[in-house]
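A.B. asks: Below are structures written as structure tokens.
A short reminder: the numbers here are calculations on the coordinates, not readings from a lab. This one's a predicted model, so the numbers in the text were calculated from it and none came from an experiment. Cβ atoms are built from the backbone, for glycine too; each structure is taken alone.
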Structure 1
Amino acid sequence: IYAADGTLISDEVALTFDFRFENPREREMPRKFLLSREADRFNNQDVVLKLRERVGKTSHYQDYASHRFELRRGISTDFDF
């Protein structure tokens, strides 16, 4: 997840979507994102979830798709359990 200025505010995970199941439900892959402390600066602002794909067999990636949404983080403390 990226802020509007391009700052990465979550973890990045490489996932492979090469499923061949006919049933769309079998192709779902739930994913939770871990937001960084930097994400606090962008609360109540638009952020972008980017899907990226590898360019050929290189180590470079290009944007495949993206979705813009508003980041709304609740108030919490270090003592929440």
Structure 2
Amino acid sequence: MIPKDTSKDAYLKQIEVLRKIGPQRRAEMVIELSDNLRSIVEAGIRNRHPEYTDQQVVQAVLSLVVDKENDKKSLRQHGYNPISY
């Protein structure tokens, strides 16, 4: 499905490029985007909570990613205290 904010020609070109770069490079891009997103989330938490330690920032990030109570219970069992947001 073509995104509403993208022309058909641009979408087809994007698909063509993604096919040419191959699965390994696409996987690298996904990891890079994930790392960038995590950095942005961490920066936002640090901006809103400058008093947080590095450990509290990690806990806050995990709290945003993990939303099921069972997952939060598992985090607690491994020494993390998920912070509610």
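A.B. asks: Given a computed value of -25000 for helix-only ellipticity at 222 nm (-39500 (n - 2.57) for each DSSP H run of 4 or more, over all residues; to 500), which structure among 1, 2 does it belong to? Walk me through the numbers on the way to the answer.
C.D. replies: Working: 1: 0; 2: -25000.
The value was obtained from structure 2.
A.B. asks: Given that mean count of other Cβ atoms within 10 Å over residues 47-54, derived from a single structure, equals 14.0, which label among 1, 2 identifies that structure?
C.D. replies: Structure 1 accounts for this read-out.
A.B. asks: Of the structures 1, 2, report the one carrying the highest value of relative contact order in percent (Cα under 8 Å, 6 or more apart).
C.D. replies: Comparing 1, 2 by relative contact order in percent (Cα under 8 Å, 6 or more apart), the maximum is at 1.
A.B. asks: Taking 48, 27, 23 as the value of Cα extents along the principal axes in Å derived from one of the structures shown (1, 2), identify that structure.
C.D. replies: Matching structure: 2.
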